[in-house]
Structure I
Amino acid sequence: MKNTFKLILKIALWGALIVLGLYLAKMAFISLRYSTGYMVREYFMDLGNADDYLTLPARELTASPVPFRFAVDTSKETLVQETFQSGAKIKDLDAFLEDTGTWAFMIVQNDTILYERYFKGYQHDSMVTSFSVAKSFDSALIGIAIEEGYIKSVNDPITDYIPELAERDSRFGDIQIRDLLMMASGLRYNDNSILLAQDDNLTYGFDDLRHLALSETEVVERPGTTFVYNNYNPLLLGLIIERATGRSVTAYLQEKIWDPIGMEYGGSWSLDSEEAGFEKMESGINARPVDFAKFGRLYLNGGNWNGTQVVPAGWVTASTQDNGLIKDAPIFYGYMWWGKKCHSNGQDFLAMGNYGQYIYVSPVKNLIIVRNGEDYGVSEWAVWAEAFCKFAEALP
């Protein structure tokens, strides 16, 4: 019995040593194959949460010199609650929001805040992050850069701006800017790798995203044919914006959107690292919920802000139309905006980010809904879009 126990203990110890050795070997491989900084983030930092903006370096955005403020009408709160509860089949709106990990929830109609709630210590002036809502800002900046002549056309090959990609593989020349915006670039996006790092982890946590986009991208199919939600696409768009405009993406956002639409608070755009200093184009715009609502208002009004055309009207239309690549789904995709056929006489569209960050826009009802949170809190992301649609349909 004693010898059996020793044998079991020895096997267990050897097994633990083997597992530890494999773990250390994987860490060493990741460090050598990618970078030590990425290895540290992957194994020792808890990245991938809605409060990552508190940890990551960032490039600052300053409040607009001429802030815009929505009117407020608290007399409509009961109407909002009853409409949301009846349309979305929810018993108690406030309880539902709190139970689903919501941090901020705002409903704006006709330039008036009708309903505004905060949970878990968050307030009107609390910073929240965007995750993939940032992609819709990316799209707007591309549209502006085309209008200003920095980029010739959405049909330009990406190698016109990133020629070194063609030196690696001539097929990069077949990818147009449009393909990146439509999530149809034909680039590899592997989330099932055992030995190599998963692309989703790399594009979120790597400490030099320029280098990643230039060296790790791989063409695997003809562009423009298949929808694949691929975070290399916004990284390449960021490189194009940088090179075409000659300034950082944050500086371009500040000048072309943040200031013109009257953001009343400062914000930031998370960076890959202090050393590389490249915006996390796939995520990482950090702002107050009320300022995210203003971006929704900009698109609600066809890119026009109180008489000034900030984003070309044609670009807003193209960005929020179905690009036809997602089949048999309750939601569609345009140029880094999602859309939903919600009304018989029109359709709604939304910017959407991981853990349930939303800017929902219903032109038919002149309505904007902003939700930020630590988690979706529901079975899948489309549940929120469906609830917003039902609310919009029922709202007078």
Structure II
Amino acid sequence: MERVQQLSQQLGNKTPIQVCLLAASNGSHYNAAVIGSNPNVVVNMLTRRPEIFATKVVKGVYEADKSVIEGKLHTVSSNPADVCKGTKVFIVSSPVNVQEELLRSIKPFVEPGSIIGSVYGQGGFDLIAEHVFGQDIKNKNLCIFALFNIPSTCKVIVPGKEVVIIGPKKYLSVATNPKNRVAEVQTILEELWRVPVRKTENFLNILLTPGNQIIHTGRLLGLYDNKAPYPLKEIPFFYTSLNQLSADNMDKLSEEIQQIKKGILKRHPTFKLDDVIPMKDRIIAQYGDQVKDTTNMFTVFTTNTGYRVMTIPMLPNKDGLYELNTKARTFVEDIPFGLVVLKDLAEKVEVDVPFITKCIEWHQKLMGKEYVKNGRLNKALLQETGAPTRYGFVTLDQLIAHYTK
């Protein structure tokens, strides 16, 4: 409580908190606009493309009412030494498959007492961060956090200058390591994003609730009637042109996650997994009245104003048609750091997940990979994934013990 009181006093005295945004993603543009508009915060950014932020001002336009905010950036650089000194909070907003690289780049410059987190923990951000920082977490009094979901969907209009804010969440949820710093982190994050922040009991709730990784994969499979992909004449929207089969795929993936949850609780009945709820219910809870029809998975997606304008990542071929971009995060993130993670958890509790397996097999064929071989995870490729087994958690008991301490 003393740490929280000190922070509250700091905010009350208007002493700026220094934040460093890692990567120049859509999400970092959103964070630059929203967090950078707070006079109590100094915002730096680490990016490979500092030149696009030459004005050091990012305008955020709320799609719903066209209101505008402007966030200021203090220092933007590709050199961690330029942006890390004095930083209290580091915020990663990037595909999971590049998070380890980002964290390793800042590790030598992270100061004692720092807070390091991701705008969503799906794919195992906490495991990646603990793998990178190791004993520094204890020795330097670091705190690792992850949000349950991104603060808002958004789309960059002018790189480095303008982002459209499409679907801000009604609330955020967070887990921390160590757990006793969660109140401090909640206070900071509520100041940064100016929405309520709830506590999530443990990171396994987040690991078992992959949004994009089941939404994207179910949608891509359904786009082609669960068959082999073929060139399209135009790029489809992700959600507003959703077909029923894609929605059914998402339902199947969501249900298999519930079966994994049941398998875990059967072995560890007192472990808290209350936040692992069916995807439809979670979307309704987080987006509120932005969802106009809550009847089923299909209507939740097609009537959610927070899901507009998103298109499927595709590339033109030599014939002027469009084919799936297998280098996009819908492949390189969603499979090794999404469905493979779920498959690993399912194998630990001996729960059959045929549709998760089918989705992995469909995507991996296009990727030239073999994450699943003969129906089981291919151990030879585990080092390329976010599977808990990669980090030494071979059994469920080991993983539960880790998340209980």
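Read-outs: derived from the displayed coordinates by stated rules, not from any lab. Fair warning: this is a prediction, and the values are worked out from it, not measured in the lab. Cβ atoms are built from the backbone, for glycine too; each structure is taken alone.
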Practice item. Work out FRET efficiency 1/(1 + (r/R0)^6) of positions 107 and 187 (r between Cβ atoms, R0 = 25 Å, to 0.05) for each of structures I, II, then name the structure with the largest result. Key: II
Practice item. Kindly point out which one of I, II the value 1.07 was derived from, the read-out being Cα Rg over 2.2 N^0.38 Å. Key: I
Review point. For mean count of other Cβ atoms within 10 Å over residues 27-34, which of I, II scores largest?
Key: II
Revision key, fill the gap. Calculated from one of I, II, distance in nm of label points 7 Å out along Cα→Cβ at positions 75 and 339 reads 3.7, and the structure in question is I
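Quick one: mean count of other Cβ atoms within 10 Å over residues 219-226 came out at 15.0 when computed from one of I, II, so which one is it?
Going through each structure in turn, the value belongs to I.
Between I, II, which one scores greatest on relative contact order in percent (Cα under 8 Å, 6 or more apart)? Please report the intermediate quantities before stating the final value.
Details: I: 24; II: 13.
For this comparison of relative contact order in percent (Cα under 8 Å, 6 or more apart), the top structure is I.
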Exercise for review: Using distance in nm of label points 7 Å out along Cα→Cβ at positions 259 and 355, single out the structure from I, II with the greatest value.
Suggested key: I
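For FRET efficiency 1/(1 + (r/R0)^6) of positions 275 and 363 (r between Cβ atoms, R0 = 30 Å, to 0.05), which structure out of I, II has the highest calculated value?
II
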Exercise for review: For mean count of other Cβ atoms within 10 Å over residues 67-74, find whichever of I, II sits highest and give me its label.
Suggested key: II
